[in-house]
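Read-outs: derived from the displayed coordinates by stated rules, not from any lab. None of the values given here were measured: they were computed from a predicted structure. Cβ atoms are built from the backbone, for glycine too; each structure is taken alone.
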Structure I
């Protein structure tokens, strides 16, 4: 989840570069209108015509994440289709190769329409629950042997305990610091995941959940952190996206497959993401505000 200034771009990426890469490798797409769309931590995105986009890693650490997306997004799309779930994904349609001085693979994907969830008023976001719950049920299938690992997302709460305590120490002057530390200890006592690991998105923060202006879910993007893990990491979005009544409705829609311990672990992950957003200096104000809202929602639900 982005919390500080975007890391330095390690290679120059321009519309001219993308144009020549397309002309060299996919000339049938080269005459489409190309325009900048986004610069993230890991990728630069250009919109290509109305229905496609080009994603290019902007640093070496992101290059293997894009290769992972080329594998996991089509598989996730197939699971969604089999379950009858209509949620847009950045489905890759072409795989680009290094060239013209650009050192990594890149992709052409379906364009995903929508606004980042934080750009939609909180009172409207409950409309997303009706599609987000079946999306997660379909996504959280048992992971195959050899599924990708992710040391930042595929462990239990023990794996992030040191990081959470370090960040809690950084915000020790907050009036809610003691309550947050107590909640973390409570979450840590939840039973670990029983049974096989599941496919998880791994980074289901509001920037990767796209909504229509009325709050309904249109797409989920950025599968670079997808891995075999605990579905609780994705359920953290309940506190990042929804108010109290909408959280309850979202939980009810997900059903009994996610037990009380899973939800307590999810609260721990939400605390991790929330404190990450507010404890890192130089953060985006929208992300910091979202982190504050997440922490407030957790304390409201788990007040002593």
Structure II
């Protein structure tokens, strides 16, 4: 089973117009998007996250049940506010601007006590989001949980960098925080910009070598495709062409769900080129389906929905 730990929140998707901003609420949060998509790809998956005991938290609990194949372990915390993410699209393009609303937020409120109650007996892969890294309480408890899990059971650890300097609100050393998380992982997904930034290298080849201690590196490059770096070798996959993009929310999450679902039954220590190329191809198909709709969830609800 795959366990996904991280933020679940509401994406407020807006479009600027002459009269103001029209907002539409969608269920979101990168880790939840990954978990939901994995479950629809027939991978047994449990999602663990935290919401506030407020109207937004209640909405999330109701909407999350639409991922009917997903095991949900969502904690409600009375003294916390459910995290929101606003995404305002420019009137003349499909691009937009993100801003998180997370004062006293729930997304990072992972306690040692709650984490200790997670049953890992059937878990063989744990995937993490990244928003909790911006809060000392949340990241310290997650780091403790990872170290404990490593000492008790052989588990593969996965991380989507989803780098966001803005969530640290001026805190120094945020790059080192990301690097500390990456060092604990086996599989990491970067964008090309993220791996260059965090490695402090000028070329992709140098950056891949810098993180070569990882068992598997996945790099997304948008319309330029994606690659897998495994045992010193890079394998490239082109992006699908002629996709009508509605918005880009959740496309990277959907891509990674496809990759992980394809590799889930494989031995991470003995992957073939064919295994990796199939994973990248499925990831590209999944991402394309998500690009063609508004919001990051429910672009497909089975493998049969993935034909383009």
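A few remarks follow.
- Given 1.7 for distance in nm of label points 7 Å out along Cα→Cβ at positions 66 and 226, calculated: source structure among I, II: I
- Entry that produces 0.97 once Rg/Rh (Cα atoms, Kirkwood Rh) is calculated, selected from I, II: I
- helix-only ellipticity at 222 nm (-39500 (n - 2.57) for each DSSP H run of 4 or more, over all residues; to 500) from the coordinates reads -10000; which among I, II: II
- Structure from which 26.6 was derived, mean count of other Cβ atoms within 10 Å over residues 26-33, options I, II: II
- Origin of the derived value 12.6 (Kirkwood radius over Cα pairs in Å, for residues 50-97 alone; candidates I, II): II
- Identity of the structure behind 17 (criterion: relative contact order in percent (Cα under 8 Å, 6 or more apart), calculated), options I, II: II
- When FRET efficiency 1/(1 + (r/R0)^6) of positions 114 and 178 (r between Cβ atoms, R0 = 41 Å, to 0.05) is worked out for each of I, II, structure II gives the greatest result.
- Per distance in nm of label points 7 Å out along Cα→Cβ at positions 274 and 290, the highest-valued of structures I, II: II
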